[in-house]
1. Match the computed value -14500 of helix-only ellipticity at 222 nm (-39500 (n - 2.57) for each DSSP H run of 4 or more, over all residues; to 500) to one of the structures 1, 2, and report its label.
2. Can you say which of 1, 2 returns 0.15 when FRET efficiency 1/(1 + (r/R0)^6) of positions 39 and 151 (r between Cβ atoms, R0 = 30 Å, to 0.05) is computed?
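Nothing in this text is a laboratory measurement; each read-out follows from the coordinates by a stated rule. Keep in mind it's a predicted model, so treat the numbers as computed, not measured. Cβ atoms are built from the backbone, for glycine too; each structure is taken alone.
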Structure 1
Amino acid sequence: MFQGAMTAIVTPFKAGKVDEGALQKLIEFQLKNGIKGIIPCGTTGESATLAFAEHKRVVEITVSTVNKRVPVIAGAGSNNTEEALELTKFAKSIGADGALLITPYYNRPTPRGLFMHYEKIAKSVDIPIIIYNVPTRTGTNILPQTVYELSKIQNIVGIKEATGDLKQASEIIKLCGDRFTMLSGDDYTILPFLSIGGHGVISVVANIVPGLVSRLIEEFISGNTKKAKELHYKIFPLTKACFLETNPIPVKTALSMMGMVSPELRLPLCPMTDENINALKLALKANGLIS
């Protein structure tokens, strides 16, 4: 259902508000460059600092702009199950193709609590659900056995595995099989993730180089692993640059250098240091993204 190169899109701001025009232009840039899915209001979209009304508006704009050309998987997670349920119901109501639900952060639920959280939402809203596992952000790692138990629920269709841990990803694939969608959430390991049976990526770096990320996956799927490897190493320095500081600070700064969005962030995220800005510029110049 969901596969290939997909973008965890940034949320552009202007004078403290969502820049709807810039968001629409960024979505079109992604689609013109072969991206197979758009994910609004994830970590990269600064969902943690969006008001509920803003969150819903960003999802609404994304769904209407994409207009069914590719799937939209709406970020709908929260550490409050009722809030996640509300956001998931909204995503369903406006025609999103799926919902991305992060493991509840700060609460640090047990495996049973995680199961019950996802089970309640999945059984309440008839929409395909992708689990989002990123323990560096949440403090909780959803274990392969828990993922397997959740995969038995019909509309829990996959996971965004952002640990970068190929051992854990392999265990999930072995338990759940090909019917369960495995998406990398770690740009460093797109290629090795595909090699163990992954189906695609929800990418940060694709915000700035959607064509390269799309082509990497297409080359791998077509059997041209040599070219996929070349593209992996071409993208690698850009990925490093996009994680010089906390995501999405660098990627949003890069997009601003490319003239696509304002560099505006919301506290507690703040502008990059001069040293890291210079390193980011060098990486962008080396790939012809800025002059």
Structure 2
Amino acid sequence: MPAAEPVVSEEVVPAYIDVSKASVARVYDAFLNGKDNYEIDREVLRRIQKVAPEATQLGWDNREFLIRATRFIASQTGITQYIDCGSGLPTAENTHQVVQRIEPDARVVYVDNDPVVLAHGRALLEENERTHLIDADVFEPRQVLENEVVRKYVDFSEPLALYQCGTLHHYSGDAYAEIMREYVDAIPSGSYVALSHFYDPESGEFSPLARSSKEVFLHSPMGSGWFRTRAQIESMLPGLELVDPGLVLCADWWPDGPRVKPLVPIQQCIVGAVGRKP
């Protein structure tokens, strides 16, 4: 009796999802070993792993920095309103869950314009009446700041927290500093900004890794992933007083405990900071 033919499973793709190009949110989901991604998104991960075998650590360091920064802001500053730009797909610890565990009445507005996030994320990210998800382009500050949901749930006369974690390295233009300045100008004194970004050290053993990773990302089906210099990243934090230890590797921003295992090379290529507007 002939052996049975192996069953080949085809990915079922909803009609509203474009899989001719990788999606930033779905690629991050693949980096975090999630399930809301497609073959074209996993192809980006495979390509970057040829240059940086531990590439998934970029996603984890970014996410864990966001979680630690959120715990700090929620527990130490008294801020109870948050705008999380580029929220991405829901994962194990989302911003509102971290915040509301510490400050149950805190309000969180997520911002994204990825169709998968908007379709699959809304039910999970809008768990309660204090958590909302809006459709807007995070690289167009006025779209976010003037959104009716943002204006309804965020009081701009009181300090707030604004996140741009893992977003601006997907902006291909030269106006990244101007984008952040528009956001910072719009938020009140006493507000906090959390930012993380792919990093080119410019010299030493890790700069070639940053530059080769950038080339892979830019020529992948995603088409974005800029590793910028310290000066370029600092320009995205205009006029802010950086919380100690300043702009550092994401893995070095108040880690959860003493370091036992050494950092892998790609962890030297993503930095983060939290700053307070005077």
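1. Derived from 1, not from the others.
2. This value belongs to structure 2.
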